[in-house]
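Each in structure tokens, the structures are laid out below.
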Structure P
Amino acid sequence: MIPAPAAGQANRTLRVFVTGFLGLVACAAAAFGGGTDYKPVLVTAGTNYVRVRLPLTDVTGKVRVKEMTPDGFGIPVAPSKSLLGGKHYLEWQIGYDISSTNSPSVVPQIKFMRNGETKYGHELAKIIFESVRLRILTTNDLIREVATLQKIQPAEFEESQPVQVETSTNAAANGFQSAVQRLPQFTKFTPHGWVQIQLKQKQRAVGYQAMIYVCLPMSEVRTADGTPRQPAPARPKETVCYDFNSENALFLLDIVYAFGLASPPHNRDIRMILGKILETAR
């Protein structure tokens, strides 16, 4: 008769088994593409800059790699199969709020209500918040921006601009007639990147909504150690960084203004966020 193991030995055996099993699971997850830590846009503060970490290979997320085109709309490319260099850029659908405080890029101090839901400052809000703290932007910059956004007239909002439809007078094959729908796009270029306001159909409502995209040339992004990224296809789960500092502070204000110009709700939200940042800075 084999004696039963002591309780301590049994516990140690169980721990070894569980640890080994979890290790196998982790290895399997990595082998099959597990792990999504590279996907979120992360905003962190340095000594005299605010750094944004962006994913290169999350093609279904908020950041896409595109190739420049003469019409300004760009063409999405497969980052792992393209030699990413001077003719490519990152199109980042930047946000400014979030419904929870779980994100590392949230600013809990910036809290406001919209349609009965609590919102917290996020991404752009944190970039501005940290830029003021580091004196990349001044409180006077924000005060002037709020005053400028308040003066925008209803007819100036990009969301209200007409959508054009052109119909061909020539009948196509099998009796079909072609029509082209033209959606306005508004772009502000700077030496450090550009910001775009794109009109897109609302997914859960009737009409169009203005979406804000920050476009960053690959020549302006850096690797994790701060060195320029050399032209090459993207590696699996690769991320790059972009720094906001005193040299491109005006570009940051252009992004703020784009939200204020996009639509009345965006204008109201961004002025509220700037006001909250001014309150914390006093």
Structure Q
Amino acid sequence: MKNIQVIGIVGAGQMGRGIAQVAAQTGYDVILFDAFKNSLDFGHNFIKTQLDKGVEKAKWTKDDAARAFSLIKTSTEISDLKNCDLVIEAATEKKELKFDIFKKLDEVVRADAILASNTSSISITEIAAVTKRADKIAGMHFMNPVPVMKLVEGIRGLETSDETFNVVAAVSEKMGKTFIRANDFPGFAVNRILMPMINEAVYALYEGVATAKDIDTAMKLGTNQPMGPLELADFIGLDTCLAIMNVLHDGLADTKYRPCPLLRQYVAAGRYGRKNGKGFHVYDK
């Protein structure tokens, strides 16, 4: 099985920086790429802050934190990923953007490397089709926040080879994650179940069944969920929730996946949730 030593991460946002941190903490050399230097610098500094907080809470030693941080290199040039053994794309959940990234990665990253996507809903088979290495493309859907959440949802595209899938499973497990296997259908396993639940909670609010606060309280205390569905939607980002619901609705052609009009309205109004301070609830920025 292919030996992975150097991992490239595309995108220094919330997910990318989390994946980079965990990869470095488990001994991988990491190249964190973002086309925007401000985003890259913010993400790199955020990792340093999180590592330092872990030292303060005695989760790891100061030496451990320093070693992990030293393993992370940054770049605004995608060509710097050329010698990676595995590249994990963690860009915004937009199909055309991901297609464009994978076309570029296919050109610059060496031919025997594996390319993975952290997509939460977009078809791995379609992503693979824009490359010349469809057998070396897989999904690695990490959960947010990456350093805390234990799951990686592995997605196998139509052409993904056994070796590729076994490698991404092994890398995930080395990172301390539990790896589950899902086939390439809209929403995969996690969001096929989670997003319709969130969408139904939005419908309950839209139809006046209860307030946002009471819907969340009901689900937390009534079903033992750590976070209510509307609070969780705010945490994920309402724009991301809408994008995933659109993938489910388009891909499965079933009206039960129709995004709630209220969700569409909130996104149109720029109410994205925690990321900008206002969604179904209001947050301090």
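Side notes on the structure shown:
- Among P, Q, structure where helix-only ellipticity at 222 nm (-39500 (n - 2.57) for each DSSP H run of 4 or more, over all residues; to 500) as derived comes to -9500: P
- Origin of the derived value 1.11 (Rg/Rh (Cα atoms, Kirkwood Rh); candidates P, Q): P
- Source structure (of P, Q) for semi-axes √(5λ) of the Cα gyration tensor in Å, for residues 113-224 alone, computed value 37, 20, 15: P
- Value 16.9, calculated as mean count of other Cβ atoms within 10 Å over residues 57-64, assigned to which of P, Q: P
- When relative contact order in percent (Cα under 8 Å, 6 or more apart) is computed for each of P, Q, the one that comes out at 22 is P.
Read the figures in this text as sums done on the coordinates, not as results from a lab. Note that the structure is a prediction, hence the values are computed from the model and not measured. Cβ atoms are built from the backbone, for glycine too; each structure is taken alone.
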